[in-house]
Structure P
Amino acid sequence: MEFSYRLTGAGWSEGRLSDGHSSVTLTASHLGDALGVLLNAVSALLEGAQQARCSWVQEPGESRWILDRAGSQVRLRVLAFHDAEFPEPDDRGRVVFETTAPLGELADAVARGAQEVLGEYGEDGYLELWREHAFPVSPLELIQAHLADG
């Protein structure tokens, strides 16, 4: 599992997700806290939640991440919505990525991608480019602590 995230300009970002067989690249606007909500969703699963969701705002539209846990496995679906009406029901979205992976593998990929962003920009540089939201240090640290505990 691979996840990368980069700031592409003032208030815009791009995330890439791959499971080795398929991949998707998604954009996000600073109108939402894309990296923060993803880290919070993953940390919720690590803390025992059976499902977590997050949304990346795209102006217009949305990418909705739906993570369903079954034991140590997670089924991840990313749905694309091109309408600016929020929230649309899941069945109106188009599946742009779907995979099943071990929770630890998904959490590690997301944490590594987020850590690379923090290393590249630092907290101040991230906030300067992302504008509305500070770097999500707390959820990243929570995921890293779960992974370290095994």
Structure Q
Amino acid sequence: MRGIIDFVRRKWLVREEVRYIIAGGLTTLVNFVVFALMHRIIRIDVTVSNVTSIFISILFAYVVNKHFVFKRFCNTGAELVMEFIKFVGSRLFTMVVEVGAVWLFVEVLVLNALIGKAVSQVIVIILNYIISKLIVFRRIGRN
């Protein structure tokens, strides 16, 4: 079993895209669990549940993307603050995209809330990777 784990770590986890898919899956899981608990169990409004689940998953995603996916370490406190601001700003942008998409799918197209949430997640995951790679966690000296 240890040999299989070592093989996977050497061959697959070195790839940034694979690490991003894993991190995205975990972030999506956090997002869905919070959303489902709030909307289905506690019976909070779909938009309030959605926005709250997004904020919690943004915080989770920052830590996972910084350390696991892009392996980005800041040299100064100012660099860390700017990176965090860019990350949160980009996620707020994609949150607006997600809230709009969920609203469209659930309220206009009358899809099940969880299906609408799932479809919107695919769009958001792709956007988040592109923005994180090209803007937020871009290495200094990289074009």
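Just a few scattered comments:
- Read-out Cα extents along the principal axes in Å, computed value 45, 43, 25, structure in P, Q: Q
- Computing distance in nm of label points 7 Å out along Cα→Cβ at positions 33 and 105 across structures P, Q gives 3.0 for structure P.
- Comparison of P, Q - label where distance in nm of label points 7 Å out along Cα→Cβ at positions 89 and 121 is highest: P
- Computed 14.8, 39 for Rg and Dmax of the Cα atoms in Å, for residues 49-128 alone - originating structure among P, Q: P
- If helix-only ellipticity at 222 nm (-39500 (n - 2.57) for each DSSP H run of 4 or more, over all residues; to 500) is computed and equals -23000, the structure in P, Q: Q
No value in this document is a laboratory result; all are computed from the given coordinates. Owing to the predicted nature of the structure, the values given are computational and were not obtained by experimental measurement. Cβ atoms are built from the backbone, for glycine too; each structure is taken alone.
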